[in-house]
Structure P
Amino acid sequence: MSDRGDAISPEERAEPVDVVPYDRRWPETFAALHDRLTVGLGDLAVGIEHIGSTAVPGLAAKPIVDIDVVIRNAGDFAPAAERLAGLGYVHLGDLGIVGREAFRAPAHLPRHHLFVCASGAAPLQAHLTLRDTLRADRALADAYAQLKRDLAVQFRNDRDSYTEGKTAFIRTVLLDVRDARRRSQRRS
């Protein structure tokens with residue numbers, strides 16, 4: 001499990017892994033893409049979320065904005081995919097993660113990865129939990145940034161190994177949050 005998935009082109013896959021310091025323009029890039037998607041999807045999108053490392057202020061990341069488009073339910077996927085195709089997005093399937101459909105972005109737009117998830121879907125919840133946990137815990141975000149920098153050096157020309165190298169960290173964060181919620185519910 002990665003924080004963004006694998007919705008990349010063969011050209012991007014061939015690029016070296018480049019983790020850069022946080023860029024204050026990433027939220028602006030997201031906002032512009034958000035506006036475009038809002039117009040293009042209309043009421044099919046019940047939410048459009050900035051996810052992944054570029055959504056965490058101060059976190060080093062690959063300079064590619066990750067976005068989850070939230071639809072009401074799986075029945076809204078076909079019309080959403082049709083509208084996204086009209087905007088130039090290419091559907092890539094779920095890429096092995098059930099509950100999340102990946103799309104390749106048009107080349108003329110700022111670099112981003114786009115996913116469509118039904119409201120409440122497990123991949124959406126994982127994306128939001130990771131983002132919100134890293135936003136709330138600077139030390140954890142710093143540890144994640146260091147891991148990513150180390151992996152980018154170790155696997156500079158191997159994106160799959162870079163992504164896989166983050167898996168244990170991400171799973172641990174998600175399990176720790178789940179366990180903390182369960183303990184809190186038992187105390188209530």
Structure Q
Amino acid sequence: MIVAVVLSAGESSRMGRPKALLPIDGQTFIERIVSALKQGGVERIVVVLGFNAEELRRRIAHLPVEILVNSDYKLGQLSSLQVAVRYLEADNNCTGMMVHLVDHPYIDPALVKLMLQRFDPAKPAIVVPRHQGKRGHPVIFSRSLFGELLNAPLDQGAKAVVNAHRDDTVELDTEDAGSTLDIDTPELYRQHVKGG
């Protein structure tokens with residue numbers, strides 16, 4: 001089983017308010033992401049919180065997710081991913097994880113479904129969407145890479161693992177521009193989100 005991991009631990013310093021709770025089409029970013037993952041066929045979703053974790057936990061308590069807290073969130077994104085990896089390592093039913101970022105709200109359920117279909121735990125280590133030549137999110141990492149993710153350098157993040165496995169990567173070309181749209185500043189929010 002592929003478990004989705006949504007990283008939402010950062011301080012949102014450039015945005016100035018928690019990205020997870022920003023409104024979009026009558027929902028919040030995190031609600032929209034969780035909904036798309038579920039529609040795409042993901043059964044289990046883990047959300048990693050960090051900055052202001054208790055308030056965020058209260059605000060997303062209604063969602064069908066498991067919540068983890070990264071107390072070392074200031075060490076960066078990989079540290080949050082590692083919290084999820086350690087948690088999922090204990091579950092032998094988990095064959096891999098689909099990693100998504102909370103500042104990529106335009107996630108397409110059809111893309112999620114296609115990625116799940118293309119993932120073969122016996123073969124490719126990574127599945128990643130590619131829009132107009134640019135890699136995006138979410139990204140599926142096979143369980144076989146969990147150890148490498150735990151040992152990756154914090155300053156390079158998961159990219160170090162991705163770059164080491166170019167030959168084991170399935171790139172899915174997609175027309176879905178949302179896979180590469182990172183909304184992490186007020187300007188980008190106003191530009192891309194209706195009513196922003």
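Throughout, read-outs are computed from the coordinates displayed, never taken from laboratory work. Predicted model only: the values in this text are computed from it and were never measured. Cβ atoms are built from the backbone, for glycine too; each structure is taken alone.
A few notes on this one:
- Structure (P, Q) behind the derived value 0.90 of FRET efficiency 1/(1 + (r/R0)^6) of positions 35 and 51 (r between Cβ atoms, R0 = 25 Å, to 0.05): P
- Value 22.8, calculated as mean count of other Cβ atoms within 10 Å over residues 59-66, assigned to which of P, Q: P
- Given -8500 for helix-only ellipticity at 222 nm (-39500 (n - 2.57) for each DSSP H run of 4 or more, over all residues; to 500), calculated: source structure among P, Q: Q
- Structure responsible for 1.7, with distance in nm of label points 7 Å out along Cα→Cβ at positions 147 and 163 calculated and labels P, Q on offer: P
- Which entry (P, Q) yields the derived value 1.00 for FRET efficiency 1/(1 + (r/R0)^6) of positions 99 and 139 (r between Cβ atoms, R0 = 35 Å, to 0.05): Q
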